[in-house]
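Asks: Each structure below appears as structure tokens.
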Structure P
Amino acid sequence: MAVLVTGATGFIAQWVLDYLLKENYQVIGTVRSQEKGDKLHKQFGSPSNLSFEIVKDISDTEAFEPLFKKRGKEIDIVLHTASPFHFNTNEYEKDLLIPALNGTRGVLNAIKKYGDVKKVVVTSSYAAITDMVNSGDGSLVFTEKDWNPATWEGCQTDAMNAYCASKKFAEQAAWEFSKETGVSLTTINPVFVFGPQKFDEDVTSQLNTSNEIINGLIHSKPGDKLEPDFHAVYVDVRDVARAHLIAFQKDTAGERLGLSNGRFSSQGILDILNEKFPQLNISKGPEPGKEDTKPAAKFDNRHSKEVLGFPFISLEQSVYDTVAQVLKKEGRL
């Protein structure tokens, strides 16, 4: 039996593939083109237990049907990681809300119609849990039981709110499907995801949305102000990938696994960069070495950490590995 990973070329998905292959699973990945599949297959060393199927447009609710018609009986586990994550749009419904919702509905409908799937794991987000409007309220504590209160109409004020709401609506569709069909479901709800790319050659001048926070600071100059100045929570991509495997290997049916290993700030990341990479000659930030004192809502994910049962990678290690890879690509390390 095989594990299907949708959006296989994604930042998180490539690490998921890596963990699955190391544990000798039969893996099927979905990609948007033959070229992308061929490149990724070669990057992993052309293993016989890794194959790819083309799904060109996940916003088409029937996009996954040919795949399940062809290989549905092989697929035992579905890890649905494919979903748009960017803020570069003003067409919030077309580029964020509809693709996220339809992508999830599409793969679930194909499972229902053709598959014999035992377990579904959906990559959701902390964005589906938190209330963006009150994220600066230090008296608030969110847990895996909470839901973003956004509405379809009300979220279309900017790309950040639209993205956060898209994760909520897609995840709710998955829970409705699970309730209706009885298929076992677990969701993975990570915060900002830092960490290195699976393959050094995939480092580009612009990284994935979360890592761009670090990338911007690497390329700052002495005296630069912190704009934007981030104060949020992080988790490392390798921990997110491990969580996907544990989600189907253990009895986690019905769980929303919130992934976070604590807070970070732009100043805190600069402090790590200046300590670990003094040769960079970058901004020191306005308050070097000072703890992040900005009030913010907390995310209590102790339950998820207990379920997962492994120690998470530290901010210092995550930042170091991310930056070392970038500097190596740029010929500066």
Structure Q
Amino acid sequence: MNSKIGYYLCQVIGTLLFFSFIAWAGISSHIEEGKAIDLIDELLTFIKLVTLSFLISHFFVRAYIKKHLTTKASTFKVYGAAVLCAATVGMIAHTIFGLAFGDGEKAYLAFSSLSKSFIVNGLFFTLWSLLYLGIGSIIDRARIKQQLKDHELASLMNQINPHFLFNSLNTIRGMIYEDKEKSAELVTKLSTLFRYNLSNDTKAHTSLAGELEVCQHYLAIEDIRLGDRLTLAFDISPESKNAKIPTMGLLTLVENAIKHGISNLQQGGTLVVNSRVEDNKLLVQVSNPFKKQLVKSGTQVGIKNLQQRISLIFGTEGMLTNNTDEANYTVNLTLPYEPV
């Protein structure tokens, strides 16, 4: 919810509830004492209390707190001063209102009347200030937590791009002496891929459809390098295409499958990518043939990075698991289904 809307909702609901309780207590007391109840007068008093309290809390207490908390003054002193001043202003406003429009027989300037008004106002503004302080602290902690999360995500995004660039340059380096024309074409494809990536890498997440588009650029590079050794088998359900997924998440899995699996095999193999939505979850599966004895140990930067980003974006609801059999390596990505 928008913070301003939330603030005004809390203001209105809290003020109405507080003075509804005060009005109920007053009416109950009159009934027990057998006094007559003037409903119109009670209603006007209720509207007066709610309106004045709302205006004072918003334009005086809140404004005073926001202004003076920016200085080195202690929180307790600022809130205490705001409550005392607001209670005094409220008492004066209620007294003036009573003298102008109230019962002429009531002694509005009597000490008992003034003290009662001051106490009621003091109680209201103390409760208001405590709630404002408490809710504000919760919002501040949530904002700081979100800022730290965003900073960590940005750091991880900055880490994955150089890692991918390093792997891609190694691919080109390995082909320079084998086929100069293919190497030149690889550089062109790589520049296209990075131009696309740089225009989208500010976002921590994207749609599966957007991620598939990035993968197509990368697979165009690998198609030049591997030729007939690389076969693709994609089965992407239509409803899964608009699902939220970490940026470069699928690309990391596809790159990992080709680098550590298919490219090591003399005959190559088929890269299988499946996605579907089931039980309000996005299920993505990337599978590739491999030979365990040919797999070189790597830094695992890409996979570790992806796992961290999944945890930051989706919490415990996001999972990245893998399993192997004699000839295939499969990675399963499970995320809560959130349309982009």
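Just so it is clear, none of the values below were taken in a lab; they were calculated from the coordinates. Fair warning: this is a prediction, and the values are worked out from it, not measured in the lab. Cβ atoms are built from the backbone, for glycine too; each structure is taken alone.
Asks: Thinking only about FRET efficiency 1/(1 + (r/R0)^6) of positions 27 and 243 (r between Cβ atoms, R0 = 25 Å, to 0.05), which of P, Q has the largest value?
Replies: Greatest value across P, Q: structure P.
Asks: Now a separate question. Quick one: mean count of other Cβ atoms within 10 Å over residues 99-106 came out at 9.9 when computed from one of P, Q, so which one is it?
Replies: Q
Asks: As an exercise: mean count of other Cβ atoms within 10 Å over residues 267-274, calculated from one structure in P, Q, equals 21.6. Which structure is it?
Replies: Label of the originating structure: P.
Asks: Something else: Given that helix-only ellipticity at 222 nm (-39500 (n - 2.57) for each DSSP H run of 4 or more, over all residues; to 500), derived from a single structure, equals -22000, which label among P, Q identifies that structure?
Replies: This figure was derived from Q.
Asks: Continuing with the same structure: If P(r) over Cα pairs in 10 Å bins from 0, in percent computes to 5, 19, 20, 12, 9, 11, 11, 8, 5, 2, 0, which of P, Q did it come from?
Replies: Q
Asks: Comparing relative contact order in percent (Cα under 8 Å, 6 or more apart) across P, Q, which is largest?
Replies: P
Asks: Ok, one more. Tell me which of P, Q gives 0.99 when you compute Rg/Rh (Cα atoms, Kirkwood Rh), for residues 195-282 alone.
Replies: The correct label is Q.
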